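All of the numbers you see were taken from the coordinates with simple rules; none came from a lab. Remember, predicted model here, so these are calculated numbers, not experimental data. Cβ atoms are built from the backbone, for glycine too; each structure is taken alone.
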Structure 1
Amino acid sequence: MNKIENVSRRGFLKNLGFSSGALVLGVQFSALLPIPKALAQGLIATTDANKTSFEPNVYLTIHSDNTVAIVVHRSEMGQGIRTTIPMIVADELEADWQKIQVIQGLGDKKYGSQNTDGSRSIRHFYQPLREAGASARMMLEQAAAELWQVPINECQAIKNQVKHAKSNKIVAFGDLVAIAAKLAVPDKTKLVLKSKQDFRFIGKANVALVDGKDIVTGNATFGFDVELPNMRFAVIARPPVLAGKVKSFNSDKAKKINGVIDVIQLDDLTEPAIFKPLGGIAVIATNTWAAIQGRDALEVEWQAGEHGNYNSSSYKQALAKSCDNPTADLRQKGDVSAAFKNANRVVKADYFVPQLIHAPMEPPAATAHFHDGIIDIWACTQTPQSAQSNVAQAIGIAAENVNINVTLLGGGFGRKSKPDFVVEAALLSKQLNMPIKVLWTREDEIKNGYYHAVSYQKLSAGLDSSNKVIAWQHTEAAPTISSTFSKGADTIGFEASLGMIDVPFDIANVYCGAGKATAHTRIGWMRSVTNINHAFAVCSFADELAVASKTDSKDYLLALIGKDRHIDINKENAEYGNYGETLDKFPLDTARLKKVLTQVSNMANWHSNDKGKLPNGHVLGIAVHRSFASYVASVVQISTNAQGKIKLERIYMCVDCGIAVNPERIKSQMEGAAIFAISLAFYGEVTAKAGVIEQGNFDDYPIARMNEVPPIDVQIIASDAPPGGVGEPGVPPVAPAICNAIFAATGKRYRELPLNQYGII
């Protein structure tokens, strides 16, 4: 159950047991990809593998030995998805958890989207997986009814068995496979899903992490752990400046290192970067250390190219200037100019978030074996389908001949959804005709990765005589993720939907705009994406307005949010993406936002920072933010000492993510998000000089240490709303809550990150 099973495409159906009398159900995700009308029913039961090859699908197999195989088509990187997906299926199926076999799906378009990013795994697949389990359960109950010649309503599935209520007869699932496989699949409209009160797994905290034991005992397989016979190891000297080129290098000196077997120059990168390798020189050796030593001996001379003039300090100044000249109007509501003229006073503030990097504990790694016209790959990837298509294009073979085996990921945060490292391994394996493992070192990842965009933001608010905000203006300049896919793209677009144009405040006059910003590094999405920048600015600014109005921060936030309502940003001259969801199903609901805000303040015993009710030197800061269709509020308690140093004492978090499928994993994701946010708030900063990234490891790009992480209390709001995201929404409100607490303690407002530059920790 805890073992990742990597199987070839040719052996996949065989290993699932189609040839041994198995009931197989394919789950159709018609909302993700167009499908033939004949398949719209969504489920097929058969023992004939040829009849289950429709796409896209996820397979549920019930074996005659009474085991239940569930294929997990998403990537496991600590969020517990290899536990949560089986929980959903097993609950509706009425399976015995001890009979579940979890199988990791290969990269294949038949599964629908396998991109494990955007906090979408449960949001997109909760309902289809429930329907798959329920359909199988109803077929098994019907099979038992036919076996016993009794009415189906007298048969009930319970823990891998079907029981006849009147006679107390019991039959195992496995003994019903042959009969069930011949039955018609229940029409989707006639499926009977479980009632909430009947759930055994969904919403319960009684399911252990599928991979937990193997992870803590060192038996789990991560990208770095893959070993193949006759495998060789490769590290790559990549250009220190984006799209730089090789001028010269000393391959002879590298080959003198014991263990080095080859040195290969890769093709130079031609922008746009997309998911292509960066180029450079690959050193192949019999072990990793020899490959690294060989790379160090290369004596490479580089030609920097057009990005060699990128310097962080001057770039920051250019972004600030660009904010004053927005070239893209992103949201316009009311008459902002007139409202500012009529305002009793205007409050302004600038906010800056530097360039950041993911820094997962496990850097990227991929192993490739090209043979017999096909290529087998093992990789810690978040996007096996993208890896498959990019490898196919790079080495010139059909996608169906690229087998992507997904290992466990030692963290991802969005970095491992870019398969450039997988393509590197594939190119080298094909050229050398042997198994090759490409390993990125920590320095490789920080100096040559995909970066979270640096951002400069300017906010202004016009207040009337009663301190109500009547005008709101928000401009930003930041390099766009689109620049990675289209050279020359220089203005944020979809990023504005991530916490900028969707500010849920009840303000009559609003303007949001963006200035131009040329990208000089590969820009990619990182955990919670530009919600990091936008929540930091918006939640900090809201606190500044509360202070300016001499109002309690929590009360002022509630007033800003206003009455309970659903907001349609699209009606305010904006293009709002809503994380790819419809506003009908996932509305921007201010009542839910206020509820988490109120609840987290209750958790923290919020009392307007009355120092008489907190330990001496302790204060609170608060923030709230909606992202990925979920709502999270945070209160941070800090203390200060005589030297002006601060310490995080406690973090309170309240989340409304709709239906909470796996509460234990939701809590762990909130805790992990808080730690991730602490690292970014206090230490996160990537800088460049002459186009070269200056940081390289945890000594100059630190992450929070254990002793710096306070107790984290998490509460989950009970909800029957559709499941929202979980992995990312916990990050955005933490940094502004920290800064708001610091202001409450010291009277100093920090509008630029990271905080370690101020000497307060």
Structure 2
Amino acid sequence: MKELNKLWAKSNGETIREHTDNLLKAFEQFKRLYGGLFDEKELLAIEYAIEYHDYGKASLLFQKRVGNENALKEVENSTEILKVYAENGFEKNIPHGYLSPAFINLEQLVKTLGNELKYCVITAIYYHHNRKQNIETAPLKNIINADFFPRFGVKNSKYKKDVISDKIDEQLWIAYAVILGMLNKFDYYASDIHNKLEVEIDVKYNGKFFYEYILENFKEKGYSLRPVQQYMLDHQNENVIVTASTGIGKTESAMLWAGKQKLFYTLPLKVSINAMYHRLKSNYGYSNVTLLHSDFVSQLENEFDEEQNLLLKCDATKRLSFPITVCTIDQLFSFVYKYRGCEILLATLRYSKIIIDEIQSYEPSLVAKLIYGLKLITEVGGKFAIITATMPDILLYFIKKEKIDYSMSQKPYLDKTIRHKISYEKSDDFDYEKLKECAIDKKVLVICNTVKRACEVYEKLIDENTNLNVHLLHSKFIRKHRNMLESEIIKFAEDKNSAGIWVTTQLVEASLDIDFDILFTEMCTADSLLQRMGRCYRKRAYNSDDANVIIINNHNGYGKVYYKEIFDRSVEAIQEYDNSYFKEQQKIDYVNYVYDTKQLKGYSKQNNNHGYYNDIKKELDACKGIIPFNFTADEAKSQMRNIISYQVVPEQIYNDNLDEFDKAKEVLNYPKKYNPNEIRWARRFIEDNSISLGIYDLRTKDKCKSVFDKLDYYTLGYKYDFDENTLSGLGLTYYKDEEDNYI
């Protein structure tokens, strides 16, 4: 339509034709990379949506809104036409997506794509901006007849009946989500004024794929592929589940499996994501990698001298444009709630591969969402790999029950190195004399099930021997201090001459790559116990007669932090290995016994449908019952994390830094007055000096004071204890007043 060369898409004077052509250009670039993964009709449907998505901006009301006075002058009766908009409830603006399909030849669309894709294209254009308001057929027809018919000869309003309602089946929603998601991907890209990177950054870096860098690196060092690595390389075109010991080359295996495709590598915790990101970037010289979690901007800031370069990488990261992204699952899997706006996630996973690392670390509700998400991903055409040190039987049961196809090697890939010898004892507390004795010349790690217990153990150790090298790490330090402690524990673990004790919580189970000489731990569930063992003799053989894993069972966290049936079965089974070396195959047998589906299913049945099995089943059934468009984006993201968290600044920290907090509040309350650097500083300053407390934490919002005006930050009056010079202290010391059962 030639008029599109004169009609504006944006207030800067960019025409509808120019904007649409920018999308089509990005689409052509995309097809060169990933077009082969789509069928011809899918590509045609996406192209239809791109071509027509902004035609509704030809509306006189829209042209008035963006300031195109020439367009109004060229229409003799423009005033009368604008009155029709007002009479039908749209005096100032009308969502252009509601009008754009009027320009499509519906008969030709059906002939080209068929009825199902017709519905998807029409609905994708109609809702490509997530509008809360809607428009009935009568006013829609009035506007089209008054404006589009006399100007362009367009009088079609029948498309309104083809807009998909919320009563659609899953397969139709998936097809629609891919088309809308791809449309939005190109639209966001073409609308970004900062944009200098491609809509999809090429998987090849300096002419090579990541897996080729690995193969070259192996060849240069004279390494041959390990069996797990060869298996993953041979099964690049399949969904795979691989069980392999820590330190046997799982990360390289995953990258070999990714091959030539776009990849998302998921991990449970931000610390482990940061470490994996730097590992992938530095070990193989491949730069087209990014990371994505709630604090990713602050992680990227240290890489750039120029503001513009940081902005480019952050924008491309949020648009999911990088060929490799290391991220948390909540950044990707919120699409299971089928809210408006999630489509770009599923559409991107349509041509991507996704790695789920350490699936056993997730709570049942997240496991269920993961499994349902993998079902949708495979149905849309994406691929997944689950790589884990242990794969609980019950998780395989639910994956099979959902009829998700995958390949799995007949045997797990195990390191024959014996790394642990176990001592188990039913006891209320640790043997502090033994702890102190070990700490004279060894690196000793103590892991407790709760913050409260960790603080108590730490205080006993420093009270009994002030000369002992003891540190404490848990989640209730402000972020700045927690970062200091995490850096210090890594430095301590790597220093061959260091000796002493670190008292910690579950925080270190999967987040830090540390290797200690001996582990003292409270009894916990099998999956957590094996994760804890992974922080001791991580890559070394152990052959001493004395145990290097000392477990005490004091039932701390029983039924509160841990499921009773999982805890009980873990206790029952671990005693078989008391005073014995714990081989890698035995660890897998241990987990499979604890997470035996039949036993856990029976437990739930006997306990009024309560328990680990039923919690997965209930959440999975809830996911399958989700009706498209019922959730908002905020609701979905909150449900995905399964928590509501509050950022809390200890009052002591707040009062000691009052001037900086006042400045940060001013910047965040009135961001238009400040530049991006100042805004980032303000947000980072508050977050560096705050602690995240979840809904399950006993210090709830009603005990916090809000001194941050419109901002969602609070202060909390409990004492805060930390010395930045010695890196010592208890952190937030509420536990002396209230019981705490959470990390």
TODO: Work out distance in nm of label points 7 Å out along Cα→Cβ at positions 87 and 599 for each of structures 1, 2, then name the structure with the largest result.
DONE: 2
Open item on the list: Suppose helix-only ellipticity at 222 nm (-39500 (n - 2.57) for each DSSP H run of 4 or more, over all residues; to 500) works out to -13500; of 1, 2, which structure was it derived from?
Closed with: 2
Open item on the list: So if we calculate Rg/Rh (Cα atoms, Kirkwood Rh), for residues 407-582 alone for every structure here (1, 2), which label has the highest result?
Closed with: 1
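Thinking of 1, 2, which structure, once distance in nm of label points 7 Å out along Cα→Cβ at positions 639 and 663 is computed, gives back 3.1?
Comparing all candidates, it corresponds to 1.
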